[in-house]
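S.K.: Please go over the structures that come below.
Every read-out reported here was derived from the displayed coordinates using simple, explicitly stated rules and does not represent laboratory data. In this text the structure is predicted, and so the values were computed from the model without any measurement. Cβ atoms are built from the backbone, for glycine too; each structure is taken alone.
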Structure P
Amino acid sequence: MIIFPAIDIKDGNCVRLFKGDFSTVEKVASDYLETAQSFESAGAKWIHMVDLDGAKEGRPVNTKIYTDVAEKTNLKVELGGGIRSLETIQEYLNMGISRVILGSVALKNPKLVRDAVEKFGSEKIAVGIDAVNGMVATEGWLDTSDVNYIDLANEMISAGVKYFIFTDISKDGTLSGVNKEQLKALADATSGKCCITASGGVHTMADIIACKEMGLYGTICGKSIYKGTLNLKEAIEYSEKQ
């Protein structure tokens with residue numbers, strides 16, 4: 001299993017939100033590059049980055065930050081937020097981003113996702129499914145739809161998507177533990193057809209163990225690292241054990 005330490009960017013700063021609420025923004029680190037380098041020193045191979053401004057505005061905003069991390073560390077960068085076109089995906093991949101995350105467009109423009117997988121390959125595209133009470137949320141979590149998260153996942157699998165990031169928004173930034181029930185339901189419903197990364201609520205090693213025992217592809221850790229409730233090096237070492 002892969003551990004993805006996370007950096008969310010708003011107004012050029014490393015921040016975390018509570019349950020996706022932009023009014024709860026909290027600065028958690030002073031320098032994004034130093035933070036990324038500390039993740040690399042702890043043994044991380046990947047980093048999960050989100051352009052919160054981009055998610056809200058529907059376009060790339062903090063591009064230099066992500067390309068800096070890609071250029072100045074050996075980390076593979078997985079990036080989401082405001083990616084709405086094939087042109088933007090192409091630009092990010094050309095800049096050294098390893099995988100882009102499509103969120104709102106998966107629901108609103110599934111053809112774009114299909115086209116992206118066809119053009120760039122399934123290894124380069126992940127779909128972020130963010131849910132409230134099991135229903136998919138879009139536009140930086142500002143809108144909630146009437147589409148069930150498992151239904152969207154199955155639709156995206158038929159479009160060729162291999163990688164999914166599932167976030168229970170009610171857990172995000174809360175340090176209250178991952179939503180094991182919804183993650184297991186998603187894993188069972190997709191039965192080995194895709195690679196699922198858990199996001200939201202990671203608190204301690206118990207969450208890492210639970211995700212690995214479910215056979216998940218990855219786990220995203222944000223606030224737990226910054227608040228010190230999870231030791232990143234320990235989590236990575238455990239996740240890489242056979």
Structure Q
Amino acid sequence: MALLLTLLVGLFILLGTFLGSRLKSNQKFISVAIGLAFGVMIVLIVLDIIPEALENLKTNPWWIGIAIMLITTMIGFFTLKLLDSFIPHHEHEALHHHRHKTAKCHNEHLEHVGILATIAIVIHNIIEGMTLYVTASQDLKAGVLLCLAIGLHNIPLGIVISSTLQKKKELIVDSLVLALSTFVGGLAMMLVSKVVTDLVVGLLLALTLGMMIYITFDELWPQIFYNKDKKDSILGIALGVVILLLSMFIG
């Protein structure tokens with residue numbers, strides 16, 4: 001049953017990508033979706049990933065754990081920055097100035113953000129799958145609530161991915177990878193639970209933290225900053241924050 005819950009969580013991602021794909025031709029929706037992504041990432045970073053990483057990296061003395069987290073976070077940040085330079089369909093000059101004068105350039109940048117976000121979210125989902133499996137194995141009721149909480153904040157993540165990826169084939173593949181990533185985490189925990197330590201989970205979380213910081217402030221924030229209609233972006237940010245806070249409250 002615990003493993004089944006990790007599989008069910010993926011359905012929420014698919015629901016998000018379906019909703020997003022229906023509306024992504026609407027420019028107003030794109031602006032709201034980018035703001036939504038920013039709000040979602042900020043809440044995940046501050047209220048989810050940082051506390052979880054610190055909890056798993058507890059050491060004596062305490063500052064060693066914080067130092068390990070900071071170093072690993074920087075590794076995650078610069079790893080994604082390095083991967084960034086190898087990702088195709090991305091005009092570096094336009095990205096540098098964050099001003100997209102043509103629709104083609106704008107779409108290429110959105111696709112680029114989608115690929116980067118997929119990398120970080122997959123790692124994040126695998127870790128969530130590990131957590132969900134352990135929780136559900138020990139307490140099924142708590143596992144169901146956690147499944148619902150994770151699922152709710154997977155919906156906006158699915159919307160984000162579908163609103164950034166322009167090619168249908170690419171969207172389908174990414175959606176399936178994201179949908180199954182939580183299950184992969186649960187399966188991995190079931191198979192190697194004795195090997196996976198708090199330290200390993202903490203390091204993975206810190207690595208994900210660095211990647212999400214890069215996406216949030218180097219990719220999403222400039223898009224919001226240069227958006228002419230700030231109201232749509234602000235609405236998206238507010239929705240992202242509210243949805244994530246509600247999902248965490250339920251959990």
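S.K.: Have a look at P, Q and say which one yields 16.1 for mean count of other Cβ atoms within 10 Å over residues 53-60, as calculated.
M.R.: Working: P: 18.8; Q: 16.1.
Value 16.1 for mean count of other Cβ atoms within 10 Å over residues 53-60 corresponds to Q out of P, Q.
S.K.: Looking at FRET efficiency 1/(1 + (r/R0)^6) of positions 61 and 213 (r between Cβ atoms, R0 = 41 Å, to 0.05), point out which structure of P, Q has the largest value. Each step should come with its number before you reach the end.
M.R.: Details: P: 0.65; Q: 0.95.
By FRET efficiency 1/(1 + (r/R0)^6) of positions 61 and 213 (r between Cβ atoms, R0 = 41 Å, to 0.05), the leading structure of P, Q is Q.
S.K.: Here's another thing I want to ask about it. Computing distance in nm of label points 7 Å out along Cα→Cβ at positions 21 and 173 for each of P, Q, which one ends up highest?
M.R.: Structure Q comes out on top.
S.K.: Of the structures P, Q, report the one carrying the highest value of distance in nm of label points 7 Å out along Cα→Cβ at positions 5 and 45.
M.R.: Evaluating distance in nm of label points 7 Å out along Cα→Cβ at positions 5 and 45 on every structure, the highest lands on Q.
S.K.: Assign the value -10500, calculated as helix-only ellipticity at 222 nm (-39500 (n - 2.57) for each DSSP H run of 4 or more, over all residues; to 500), to the correct structure from P, Q.
M.R.: Derived from P, not from the others.
S.K.: Matching task: 20 is the computed value of relative contact order in percent (Cα under 8 Å, 6 or more apart). Pick the structure from P, Q.
M.R.: Traced to structure P.
S.K.: Of structures P, Q, which gives 49 when percent of Cα pairs over 23 Å apart is computed from the coordinates?
M.R.: Label of the originating structure: Q.
S.K.: Of the structures labelled P, Q, which one yields 2.4 when distance in nm of label points 7 Å out along Cα→Cβ at positions 133 and 229 is computed from its coordinates?
M.R.: Working through the options, I get structure P.
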